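Take a look at these structures.
Every number here is computed from the coordinates shown, using simple stated rules; none is lab data. Quick caveat: nothing in here was measured; it's all calculated off a predicted structure. Cβ atoms are built from the backbone, for glycine too; each structure is taken alone.
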Structure I
Amino acid sequence: MIPRYDVIVIGGGASGTMAAGRAAELGKKVLLLEKNAKLGEKLAISGGGRCNILNAEENKRTLLAHYGKAEQFLYSPFSQFSMRDAYSFFESRGLPLKVEARKRAFPQSGKAADVVRVLAHYLKKGGVEVHTKSPVERIVSADGRIEGVCVHGKTYRADSYILATGGVSHPETGSTGDGFRWLAALEHTVKQPTPTITPLRASDAWIRKASGITIKNMKLTFSAEGKRAFSVRGDVLLTHFGISGPLILNASSKVADILQQGAVTGVIDTYPDLDLGILEKKMTALFDTNKNKLLKNVFKEIAPPGTGLVILGLVADVDPDTKVHSVTKGDRRKLAQALKALPLSITGLMGFERAVVADGGLVLTEIDTKTMQSLKYPNLYVTGDVLHVMRPSGGYSLQLAWTTGYVAGSNA
């Protein structure tokens, strides 16, 4: 006979493990159902395996402003479990954190697996019953309440249920939008997801040749149908499919918007703080002291590291194997212009498979964010990426998971 539980949590990711652990900490009999063979599959690969565990912004208003239109809904849950509470949660359990650029916090160990380990211990300490390889096939409801969940032909029942299945980014980790489908079947309003924080596709051959190189401190200006749209400054990672890096990830939703207007192009200025004339003078001074060397060996000293030959390949009628003393004034102008305007042809966004975050999910107007309780089903709670909340990369997504998971676990 299958026992009855106080709380059943569906999904063993960040918000699900936090919710299950918290409910158990409060004395509840908790069952955690996870479709994968082990907990925290997406968590284990987050941040390139380092896990950007949260953003250490102390000012709540500043922190919540990063969640866009969801900000007004999040003050209550964040007053119950704040960034500082999440920080202390992990450090008090033997996982010291360190804060890096843009207030991104990581485990000092640099290992996402250590985050998963801390959460697994939290579950074990609370006596949570964990069933892995247990995909929920359907949710049973009747008379405005959730009555059970079906797994491998068996029905598990509880007083309360927490839906923490994640969104649709990185589907290889099991985030395949199951929660969205179940909520829609329960007649909740679910916004269809788009990969909002994702690298950009570009068709330029020079980018593929420079794949793996990061151009630091550049300025990238995007245009739609030849009309300037917006610019970003920072670092850009060149890849075999286009461009990436935190700066690009956080600009991707704006690029998605202007792609609706037509063809999108970009221009990378590798010397944004120097005008063309000053850059030419800098180049002339370098060339004057290296007159008898080959251009390709000297130009790499002024081009971003690793890009010299690739950029030379973009400049017509300039031979990389020519001696510097043979480079004309006109050639120097072309080279300076290339450094100030590397061309990009943006063909689209990468899909869910490379998305760090995808939006979409249950609209917040159908959730009591004081408790994370469904306004349609009083014994259903919803957390993390199942909620329609826009958030940039930089620790904001996981912080949302910790906060909503904790609040749901406290109230379920």
Structure II
Amino acid sequence: MSNKIEERVNTVDEPQPRFGICFDVDGVLATGTVGIPAAPRAFKKLVDERGHLRIPVAFVTNSLNRASDRAAQLSGILGVDVSTQMLIQAPGPLEIFDELHKKFCLVVGQGELPEISAELGFKNVCTIEDVAEAYPLLDMVDHDNRKEVAAHGYVETDFPRIEAICLLGEPKKWESSLQLCVDVLTSDGKPNQPPEHMSEKHIPVIACNMDLQFKDRAALPRYGHGAFLVCLEALYEKVSGNELQYTALVGKPSEITYRFAEHVLTRESRKLGYTEPLKTMYLVGDAPMTDIVGCNLYQLYVDRLKKRSMNSSIVEDKIQDSKAIEFDDELPASRNVPSTAKFFPQTVESVVGLLVCTGVYKKGEKLDTEGDEDIFHGHRDFPNTSELQNPKETFDDVDGAIDYILEKETEGM
């Protein structure tokens, strides 16, 4: 921490902020690559006289891009400096999965996957294209590949055993990715070697972004990564007779992602020179079933964590490890924070979800799904409870949400 930051904080008369703000991006700050006009107006209220952010801020999005590209785009839209460390994309929490970084991982998605993986800390990865090239007999749903093998034969490459699969986002050729992912899972990572028997266990699988659909410029929503996961789960169970088990599900609305978001806000707060712990975490989003559900799930997680902490303090002659306290036995394994995570202490008590009307949610729409509980677009490992979609407040745009936050946080000061 620089002396300049220390001096700035120590010379102001205002109390230190005890809150941080997370922003969804698409539908809140931008539509595609085009900024929403209310966004730069809102951020002018969060900066000091030099144009530097004075409030801890993070950006939580289920997108998949190189962090440097996305941060540069946001800086241009908002008129403030956005660092890559403020950005939490769908796979962002994988930064804390140290054990995973050591494995030879198959990464699935689109874009600059090796670069994105390296930014997250992965040391050794391969792609679907790498696996298909190493084992030409696998991708026979690709008829061009069939013809190539028939005409010219094939040569297999000595390829290492794949130790984990990281589903970062939806791939291009779903049929090929589904085939090869199931091959890797049922063969224990060596898809050119048939298994002696079908085991109930498989190599670790981590999925980022469970969004079934997303809203773009088409009349109807488009399939998202969650739709790919539904296909993979169904095919794996059909082929193996066993249910696909996720090691972790990250991206909104996962508790893992919101715990990571609190960690990032605390990190940003300390960079600003603040020492007081955060007590309130706001998230401004446009999607009730991801942004708001995630806020409400994380509030439940925080409440249970507080209860466990209070109970541990009265246990005589026994020291409770903080990692053990953070483990939540009311959650499935796929939604639990990894025990190896190196986080700042959990201090937030209140998680406030604010909904805006510039994206998925449109003003006047019904917020819950009462009477339609059979229609559930969430992932199978998450609860289908309509009440979780209810925000604290709803606003026309992000500018109104910021006015609300600043008014709330200055009350009684």
The value -0.41, -0.82, -1.02 for log10 I(q)/I(0) by the Debye sum over Cα atoms at q = 0.07, 0.11, 0.13 Å⁻¹, derived from one of I, II, belongs to structure I
On relative contact order in percent (Cα under 8 Å, 6 or more apart), which of the structures labelled I, II is highest? I
Identity of the structure behind 2.4 (criterion: distance in nm of label points 7 Å out along Cα→Cβ at positions 52 and 212, calculated), options I, II: I
Given 1.24 for Cα Rg over 2.2 N^0.38 Å, for residues 44-179 alone, calculated: source structure among I, II: I
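If you work out distance in nm of label points 7 Å out along Cα→Cβ at positions 188 and 236 for I, II, which one comes out largest? Present the calculation step by step, with values, prior to reporting the outcome.
On the way: I: 3.9; II: 1.7.
Across I, II, distance in nm of label points 7 Å out along Cα→Cβ at positions 188 and 236 peaks for I.
A value of 4.9 was computed for distance in nm of label points 7 Å out along Cα→Cβ at positions 36 and 340; which of I, II is the source structure?
Numbers: I: 4.9; II: 3.8.
Traced to structure I.
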Comparing structures I, II by Rg/Rh (Cα atoms, Kirkwood Rh), for residues 84-283 alone, which one has the largest value? I
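Suppose you compute distance in nm of label points 7 Å out along Cα→Cβ at positions 148 and 292 for every structure in I, II: which one lands on 9.0? Don't skip to the answer; put the middle values down first.
Working: I: 9.0; II: 4.8.
It was calculated from structure I.
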